[in-house]
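*Asks:* What follows is a set of structures to go through.
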Structure P
Amino acid sequence: MSTYATLRRQPDHSGTEQVAKRLFDVVVASCALVFTAPLILVVALLIRLQDGAPAVFAQTRQGKDGKTFACFKLRSMVPDAAERLQVLLATDPDARREWAETQKLTHDPRITPLGQFLRKSSIDELPQLINVIRGDMSLVGPRPIVETEIAKYGEHYKHYCAVRPGLTGLWQVRGRSDTSYETRVAMDVEYARTRSFLTDVKILFLTVPAVLNSKGAR
């Protein structure tokens with residue numbers, strides 16, 4: 001079975017390669033947004049009906065060259081998720097330890113039943129197609145991180161900042177949350193150093209079975 005490791009070639013960071021990548025991002029993301037718009041609208045309505053809170057939210061994430069941007073997602077958590085997280089981390093040592101290690105929770109009480117499905121299917125991330133079209137993100141790259149995660153990258157943060165964060169990437173095709181954070185950082189460094197337009201296309205194809213299998217999604 002093909003993996004990214006078997007697809008790597010010498011990186012091409014030329015201007016032509018970058019223009020091709022950007023053009024590809026805009027065209028594919030625009031077509032995908034038109035195709036998925038009805039699904040996004042239906043899911044947004046369901047989210048709104050479950051608790052009356054906004055269906056789409058924007059969270060500040062770190063982008064290329066260290067610039068921040070508003071990253072869009074369909075809401076998969078309860079409206080007071082931030083407050084609930086602080087209470088949980090203050091009262092549950094195991095949850096606090098897991099959060100410190102991975103920035104994820106295996107059993108996250110903030111996620112709604114509908115949100116569980118949205119995360120497993122990655123539907124919650126569809127609004128990020130808008131981020132791709134705007135130029136905040138790319139179709140392929142490191143997953144966008146929040147400011148508190150910068151410290152986990154250490155000296156490797158420069159590699160994260162060298163490219164636009166992606167809608168998908170090595171983390172998605174190699175297990176997502178089933179991997180450690182250190183492994184995730186190593187994948188981002190590997191991508192930044194070996195990226196090319198051809199491998200981007202191949203990662204996109206590998207993303208399809210990864211999403212369908214929902215491995216590591218939470």
Structure Q
Amino acid sequence: MSWPYVDYDSDLWMKIPTAWEGTPWKGSKQWAQYMAEAWWGDSDFRPSRKDLKGLVATLRECAERLPATHPGFDVYLHLPDPRFMPLPVYVAAIEADGDRDRTLKGWVSGHDADLVEQPVVEDFGTEMLGSGLKSLRYTRLGDGREIVAGVRYAWRSEECRCDIVVVVSAPDPRRVVGAMDDLDAFVGRITLTPPRADLDPSSETPG
């Protein structure tokens with residue numbers, strides 16, 4: 001099975017490393033410091049020491065906490081402005097199973113008791129992945145006063161024998177809705193490489 005690759009816009013996105021070995025950074029602290037300095041440095045704003053430290057702390061927390069919330073997914077952060085809160089986007093390829101239409105609808109709609117209403121599901125295609133589905137979801141947290149907005153995308157690649165699933169959510173509906181154009185452009189840059197016929201799919205590792 002293949003793994004999704006995203007040719008993302010590095011002015012808007014960063015990817016949290018899945019492991020630190022083989023990267024220029026020793027760990028999350030060094031990575032967060034580097035990325036925060038780069039993001040502020042490329043912006044039109046002159047950060048205070050507090051601004052820089054705040055972004056470093058936020059990125060470090062993202063790197064240490066977010067991968068565990070969706071095991072097996074790559075994590076990307078949408079950050080068009082260093083003053084914003086990063087918006088996490090989770091991307092994975094999952095072994096295809098069952099009827100295509102029913103399975104894809106399950107990925108984007110799901111059965112969540114905390115849903116405010118049934119998700120709005122629409123057809124969504126990309127040049128690279130073909131036809132798929134997209135949904136906009138709203139769920140309640142805790143006592144129900146906090147609303148979490150989410151976007152999900154799903155496609156099936158028969159050639160690569162997998163479903164490509166993208167999950168986005170944040171406790172700030174305006175942040176999610178305001179990023180919609182960037183999210184659509186991001187998933188439009190996802191590609192898959194078909195698995196080699198001489199390889200056992202179970203022996204492949206994400207790359």
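Here, each number is a calculation from the coordinates, and none is a lab measurement. For clarity, every value in this text was computed on a predicted model and none was experimentally measured. Cβ atoms are built from the backbone, for glycine too; each structure is taken alone.
*Asks:* From which structure (P, Q) was FRET efficiency 1/(1 + (r/R0)^6) of positions 24 and 176 (r between Cβ atoms, R0 = 30 Å, to 0.05) calculated, if the value obtained is 0.45?
*Replies:* On the way: P: 0.80; Q: 0.45.
The value was obtained from structure Q.
*Asks:* I have -9000 for helix-only ellipticity at 222 nm (-39500 (n - 2.57) for each DSSP H run of 4 or more, over all residues; to 500), calculated from one of the structures P, Q. Which structure is it?
*Replies:* Q
*Asks:* Looking at structures P, Q, which one was distance in nm of label points 7 Å out along Cα→Cβ at positions 112 and 192 calculated from, given that it came out as 3.6? Please list the in-between numbers first.
*Replies:* Values: P: 3.6; Q: 2.4.
Derived from the structure labelled P.
*Asks:* Which structure, out of P, Q, was distance in nm of label points 7 Å out along Cα→Cβ at positions 32 and 128 calculated from, if the result is 2.9?
*Replies:* Structure Q accounts for this read-out.
*Asks:* For mean projected area of the Cα convex hull in nm², which of the structures P, Q scores highest?
*Replies:* Going through P, Q one by one, mean projected area of the Cα convex hull in nm² is largest in Q.
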